[in-house]
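Readers should treat all values here as calculations from the given coordinates under stated rules, not as data from a laboratory. Just so it is clear, the structure is predicted and the values come from calculations on it, not from any experiment. Cβ atoms are built from the backbone, for glycine too; each structure is taken alone.
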Structure 1
Amino acid sequence: MILPDKDIYILGIESSCDETAASVVLNGRKILSNVIASQADFHMQYGGVVPEIASRMHLDSVSQTVAKALSDASMKLDQIDAVAVTYGPGLVGALLVGVNCAKGLCAVSGKPLVAVDHLRGHIAANYLCFEELEPPFLTMLVSGGNTMIVSVKDYCEMEIIGRTLDDAAGEAFDKIARVIGLGYPGGPKMDKEGQGGDISKYSFSVPRTPNKMDFSFSGIKTNALNMINESRMKGTDIELKDFTASYQHHIARYLYDHVALAVAETGVRKLCLAGGVSANSFIRNYFEEHKKEYDLELYYPKLGLCTDNAAMIASCGYYEYINGNRAGLDLNARPSLRF
């Protein structure tokens, strides 16, 4: 891909779940503004995201969020080169708010519209943290709804070489966190609870899949549930700190072992972590501690760019834009968008 010889400003909009976000990014790498209106505290009382409420809250805040992103960047809409928006995957009502806002901005300004895959956005978050990072590289993408190994051949050319066959790593964290009473959001609370715990106290199953680079988390989750239920039937309590530490360590090792297979098969030793679950300290620490085993060049975003944000959408949108990809004003939300 040939990079342009002039500055390109992209306005990104993200509303796939419970974060209303807008950002202005320069040349796909430099964040000029990054505004997030989070609903997490509100949804916490329900134990998870309520889609209908999330959509209404997006509708209430999207205009102000976009306006603040432009203001923080000291820019006006007519100075923007294109508007990039998440159009899937995600909650359909939530996605529609962001998509329709972006289409409205493009309709009144005449600016190009760029449709962005939310998961590709997570990969692009690394570009915002590492100016030197360029394809090709591998990405271990872990989130609440997806777990996959992606071969990033170029900025807009990617191939999944391993994916989960059932649950995602984030779902495996959240489900067990709810069962042991940690509540929502389960992943961050489990991470905090496991600090200082004995990672070898509990052992979990190691699933096998037909394609050795695919994942399966349903068995690991069921194994953990059985341990908890057996303990309760015996009238004993699991040692929470050790249990959560062991569980997270096991999943981190399971992810790493699959990456090792991908490295051996592709010969690519440059690796990025991406997605909300890549913020998990057990995963980060395990990969850091073992990267020398395969001489890995390891990258992962700052914690604030792991979770949903619009800067990653603007960064991904920049590369889609300079690659000539445009969306029409008939763009619709794709809640089940396939990578």
Structure 2
Amino acid sequence: MPHRSKPNSVRVSLRDVAKAVGVSHVAVSLALRGDRRVSLARRHEITTVARRLGYRPDPMLASLAAYRRHKSAVPISATIAWINQWPDPRALRRLNEFDAYWRGAAEAADLLGYRLEEFVVSPDLSPERLREILLARGVRGLLLPPHGQGLNLGTFEWSDFSVVRLGLSLPSPRAHAVVCDQSECASLAYERVHTHGYRRIGFVSSLRFDRNTRGNFRAGFLRHQADLTPAHDRLAPLLLEENVSPSSATALRHWLAREHPDALITTLPTLRALLAKIGLRVPRDLAVATTSVLDGNFPAGIDQNCHDIGAVALRTLAGLIYQNERGVPAVFRRLLVEGRWVDGASLPPIRRGLPVT
């Protein structure tokens, strides 16, 4: 008969680890979850002993504990900090996308037994003082919403906290990020605009937005344009400033005169005002779809599912806290959430031989 390795019939338990260290099994459970009620030195000792003894959590007990938590109200166990260093802190959630991030994250926090709380970081608050405040409030996780001008926390000690970014606008810290699938959103927009009967489809964005999103929307547009459109109908993207200035209006007018688009896909919330400034009306003179129906000022385009992005980010952060993964990882993960298309009056279907379905 073939030799079969004999499985280890005795599972190392929390009580076995507790006996080896000389502490209670409750202390071992807390230490293995990274709970600060156990000193750092003791947590390190318990973790070392548990690893040496070969301790592994019992999946059946973990499932039972999760079931019990689900069947009963979850008490608030800790605070997760939403860090806001915007020049005008109130402006952050005036944007519908970012307010949806907040609401999705807050609802997920409630379900998991956390409280999401906004921490406004003023220019005169030192990194050391911010750290003291967060630790004193029992904060173990940081949720970093988008900051168009960056996040300047200097020598802040990230290693004390689990960290997740919302979006890609923050180049630092390079923590795990949850973001809409920007390239696929632009590809979906191009495919739907094409399906609606338009053929010379242009892309208008801003320099700052393109930089903050790593060119992902532009890349998705160019990829799908190459797939669906003959070379003679492919249009070069236009990147403008975000203000409604005479120079931006002039650049837009010249680009329209050169490229002759019949429809636009845009990330630019000010595009409607710019088109009005040069005397064009949507959709009579030009059809437009936006990559964000929440903030783009056009009804047709992409819903980025921002509420879901906030919820996924919070759940990801809760997982990091549970696994005691803190600080900036050596390799960060980017979790993508897909968007969906929304029809609207700014992009009416047109007929080209057969009706658009």
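Between structures 1, 2, where is mean count of other Cβ atoms within 10 Å over residues 32-39 highest?
Top value of mean count of other Cβ atoms within 10 Å over residues 32-39, among 1, 2, belongs to structure 1.
Structures 1, 2 were shown, and P(r) over Cα pairs in 10 Å bins from 0, in percent, for residues 56-127 alone at 17, 34, 27, 15, 8 was computed from 2.
Quick check: 0.00 is what I get for FRET efficiency 1/(1 + (r/R0)^6) of positions 48 and 232 (r between Cβ atoms, R0 = 30 Å, to 0.05), calculated from one of 1, 2. Which structure matches? Attributed to the structure labelled 2.
For the read-out relative contact order in percent (Cα under 8 Å, 6 or more apart), a value of 26 was computed from one structure; give its label from 1, 2. Walk me through the numbers before you get to the answer.
Values: 1: 26; 2: 19.
Of the options listed, only 1 reproduces it.
The value 26.5 for mean projected area of the Cα convex hull in nm² was derived from one model only; which of 1, 2 is it? Derived from the structure labelled 2. Of the structures labelled 1, 2, which one yields 0.90 when FRET efficiency 1/(1 + (r/R0)^6) of positions 24 and 328 (r between Cβ atoms, R0 = 35 Å, to 0.05) is computed from its coordinates? For FRET efficiency 1/(1 + (r/R0)^6) of positions 24 and 328 (r between Cβ atoms, R0 = 35 Å, to 0.05), the value 0.90 is produced by structure 1.
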